[in-house]
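These notes open a run of structures that come right after.
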Structure P
Amino acid sequence: MADANLRAIRESLGVSQEGLARRTRSLTTRTVANAERGKRVTYESATHILEAINELLAEAGKPPVTLDQLDFHLY
């Protein structure tokens, strides 16, 4: 999934922002929304989102994505 878009992936999996945040077990819905809008997130938050997305992708039988592919704005 080159140049993956977090929102597009999440929606293709049928998961809400809240559902993704819950899947991380540590982030808020606001953090997920900020990441989707291109706002800056910490590296730690980005990796939590990445792990949750890749778990969901694996469950759906789809290939994983990398942090670089999601193009987060990190600080």
Structure Q
Amino acid sequence: MIRSLIQTAESTAGVSLSEEEENRIIKIVKQIKDSDIDEEQLRSAVTKAYDKLEEMGIGKEEVKGILHKLADFAKSLFE
């Protein structure tokens, strides 16, 4: 499920990650799931990621789509 979400985000942003990069993201998501991070901390981390993607030239609408999907997924981890 995580890999599918990553690949959807890649497609939306028009980028391609290596299998190793996807695996690193999956590892991070699993660590978040297993940690005791509150929603506000997660929101802050997502905001920082959003800012970094904008600095990299990825458009606001693309970033919103990616982050919305990631936020939905993260929320599902805590339900």
Structure R
Amino acid sequence: MPYLEGLRAANADPNLSVAVEARSGIKSASSSIAAGGGMRTSPSHADMIEAGAIMTAKTFDDPELIKWIAIRVNW
């Protein structure tokens, strides 16, 4: 539960939080917060969605990832 502990320590709202993880971390992230994004380092989009990701991106500067984060955290 590292995500929940971090959210508590930061007094952060899980509904306004995101996590961007590789496939190995997306299940933990998705079970702790309302939205987890998956980085497609080698798994496919379908694999990441199956693991629990809400959306996926190939790189951290993907415009769709940035847009998704902005919407989630009310930028």
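A short reminder: the numbers here are calculations on the coordinates, not readings from a lab. Here the structure is a predicted model, which is why all the values come from computation and not from measurement. Cβ atoms are built from the backbone, for glycine too; each structure is taken alone.
For relative contact order in percent (Cα under 8 Å, 6 or more apart), the calculated result is 26, so let me know which of P, Q, R that is.
The read-out was computed on structure R.
Matching task: 0.5 is the computed value of distance in nm of label points 7 Å out along Cα→Cβ at positions 14 and 62. Pick the structure from P, Q, R.
Q
Work out the source of -13000 here, i.e. which of P, Q, R gives that when helix-only ellipticity at 222 nm (-39500 (n - 2.57) for each DSSP H run of 4 or more, over all residues; to 500) is computed.
R
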